[in-house]
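Following this line, the structures themselves.
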Structure P
Amino acid sequence: MITSDPLREYDTGATRGGSEVRLTLLPMDSILRCGKIMELGAKRHGDHNWRKGIPVEDCLDHALTHIAKYLLGDHAEEHLAHAACNLLMAIHFDEKSQPERE
């Protein structure tokens, strides 16, 4: 997403427009943990199986279950990373079901 922000000029003389997406601000260690969870899912269900479609409510139920288990002290699984993956899938499916947003 390119914004109408003024161009940035670098010491080199190069210029570049602004961006609304700042992925470098995300915690990469957490992203890697989510990637491990997605790898487990791919081994069990096949690569990109989730992209076939899962109701948002189902993603949220799974996320909340993992959050509840974590809060109850269950550390048998990576519950927070599982919850995060389910929330990311819910965001994906929500985005696909909504009309264009400004």
Structure Q
Amino acid sequence: MDNVDLYYNPEKVGFNSIFTLEDPDAYYSFDTVIVVQENKTGRLYAAHDSGCSCPTPFERCSFPTDYTEIRSVDDFTDFLGSHPIYSQRDIDAAVEAIKKAL
């Protein structure tokens, strides 16, 4: 599987994008969390990637090794605990999207 497709074209590799959180203050860099849902199983997965603007987001992330399965909203908030740069408004929107997908 092309790792970048989970970010740019999840449907191409059998997934749906549930939500993306982006650091609004990133300048010549990125700090992004994605939540995707596997079409075949309905399982949700989250991943985080960050860096300068040179690499493509998620090119260094491999599925499933670098993804965390999200079975509940608590799983997602625990996952985000290590990435506290996102606004509460964005986190609340992500939680609502995850609730709908679960």
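Below is a table of values for the structure above.
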| item | result |
| --- | --- |
| Among P, Q, which structure scores highest (criterion: distance in nm of label points 7 Å out along Cα→Cβ at positions 55 and 71) | Q |
| Structure from which 1.00 was derived, FRET efficiency 1/(1 + (r/R0)^6) of positions 7 and 63 (r between Cβ atoms, R0 = 25 Å, to 0.05), options P, Q | Q |
| Test item: helix-only ellipticity at 222 nm (-39500 (n - 2.57) for each DSSP H run of 4 or more, over all residues; to 500) calculated as -17500, pick one of P, Q | P |
| Structure with the greatest value (metric relative contact order in percent (Cα under 8 Å, 6 or more apart), set P, Q) | Q |
| Source structure (of P, Q) for Cα extents along the principal axes in Å, computed value 53, 32, 27 | P |
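Since every read-out is calculated from the coordinates, none of them should be taken as a lab result. Just so you know, these numbers come straight off a predicted model, no measurement behind them. Cβ atoms are built from the backbone, for glycine too; each structure is taken alone.
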